[in-house]
Structure 1
Amino acid sequence: MKIGVIQASSQCEKNKLLFDAVSKYAKDHTVVNFGCFTKEETQYSYIDISIEIGLLLASGAVDLIVTGCSSGQGMMLACNTMPGVLCGYTPTPQDAYLFAQINDGNAVSLPLGLNYGWAGEINLNHTLEALFAEPFGKGYPKQEAERKMRDTARLKEIRKLSQIEMKELLEKLDSEILNKVLERRNVTDFIIENGSNGELVEWVRENCI
């Protein structure tokens, strides 16, 4: 599995901590750090980053995203507006474990400012450890695993029916926000080089600035 780490600029000082923790607990997977980094002059909101997350997942460039913003809620909500993105809010180890096992989504959002406090990195590490403790989508509790997995499949099917394709969404976005998103070449170049959705990859290639 290829995992992307990316968070809003408001919490760029937590990027290395987030990336290091994901790399530690997802050691059998490839982890790619997309920022936002402290050295970037442009500030990217959770809305901007959610679109980049939608692109990374819809293109097939990554399989899972670990993200966050100050509260974690805004990023989770914004990600869930993106076609094909099923993002969970994971402030605690229990939330992370249950989301991975029951909901089997492709993105998680952590609160990187709210209630972070002294020694907040301890909770962050335990949360990511719980997220990657077992393969995703095995169901919980185990005696109800079959029903849980069936319900998750139904949820994903309903979401897909209710959403437009990523390319169609991109073509409807305001040019100002779209251009801002596409100017982050570390994201768009990675999509062009690694994406498996040929049509979307080509769209990104043609529209990069």
Structure 2
Amino acid sequence: MNSKLLLSYFPAITALQLEKLEQYHFHLSEWNKKINLISENDLSDFTLKHLLPSLSVLKCMKLHDGMNVLDVGTGGGLPGIPLAIMLNQLNFMLIDSTGKKVNAVTDIAEKLNLKNVKVLKRRGEDLTGKFHLILTRAALKINDSIVWLRKLVDNEGSSFFKSRIIYFKGGNLNDELKNIKYRFKILHLSNYYQEDYFNEKMLVCF
């Protein structure tokens, strides 16, 4: 893990948070030897390709204690695990339809002693419950998933924060956003990070 790069963008990270992020990278690497959670190339560039994108949510919106956050298609625990480490007063549910990935992430969360994380083997379409923030770095197409994701949003919300759905995306989104009837905003990660890797990376916020 590139702690220097991480601290250059998030200087307020505590020593404990940094330690847990390093432990997360270690445990993810160990599990990756058994099952394919992320590519080996990405493991060597873990901070650039996974931690900074996952934590980009902290750059662009205010998250409040007590919020219920859903990570759809969590894979190896991204973005849910890094955010849960940083935000221990929020409640995180991480779901994936692949049992081996769920077992891996459950084990990692337990080893990191993340009391604010629950991991379930579930398809998003079959999930019930209400969430203040829904995140997905999975290969969900916006036009195929936005309708059922909206059913999981806590519309009651709160007087001081707005519920949101955020897709982590890259490249050309014309086809995915064509005929979308809901209001959305695109936040380009190049506005927050200077590395070339982020030139075509964005958050699509509903």
Structure 3
Amino acid sequence: MIKIVRNFARRIFSGVFKKKGEVKLGFYGSPNAGKTSLANRICQDWLGEDLGSVSKVPHETREIQIKEKVVIERNGRKIEFKLIDTPGIATRIDFEDFMKFGMKKAEAQDRAKEATQGIIDSIKWLDDMDAVVVLIDSTANPYSQVNITILGNLVARNIPVLVVANKIDLKKSDIKKIRGAFPDYEVVGISAKSGENIEEFYEELFKLVKKV
């Protein structure tokens, strides 16, 4: 009983005295929504290096990728956080889909297994996040099971959320549809690829981290 009380007290005090540098910021979304592209842009802007590789092939990111001590400074303000890029979450993974990109059967099967494990790890990591950026492809239907499931899980955990509508540089982009689908969330439209509207994203990131 004493051990349980001590552990509880330790968690309470660690939360009260948490430093901004310990904020764990997670990037979540469907495969190819642009999570790693945005993470790379942030790391390039503020650290001069990429976090991970990107590809047109789904599930390029299949393991949790972490960048410690990311510091962003604007107009005399500064935030520091641990950036956590997670594998894309999907409701279905079929190795035959990877074969369409020229992979051999064995390679496609291995990738499917790794992608499945990546999804499991992403979900497990939700409990460790202090705040989350949810990436949504603004050219796709926002009413997907994945988007609704991710946001539902974040609400259940009372984790602060910023919805980012990515790929606004494309003609099919429809940010109004995303705002209509998720009216209870702050939505900022960007192009992680071109950097369009990235300054507004940084402003919203400051607001998000302050909620932690």
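No lab work stands behind these numbers, since they all come straight from the coordinates. Since we're looking at a predicted model, the values are computed, not measured. Cβ atoms are built from the backbone, for glycine too; each structure is taken alone.
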Top of 1, 2, 3 by distance in nm of label points 7 Å out along Cα→Cβ at positions 89 and 105, largest first: 3
For -9000 (helix-only ellipticity at 222 nm (-39500 (n - 2.57) for each DSSP H run of 4 or more, over all residues; to 500), calculated) the corresponding structure among 1, 2, 3: 2
Test item: distance in nm of label points 7 Å out along Cα→Cβ at positions 169 and 193 calculated as 0.7, pick one of 1, 2, 3: 3
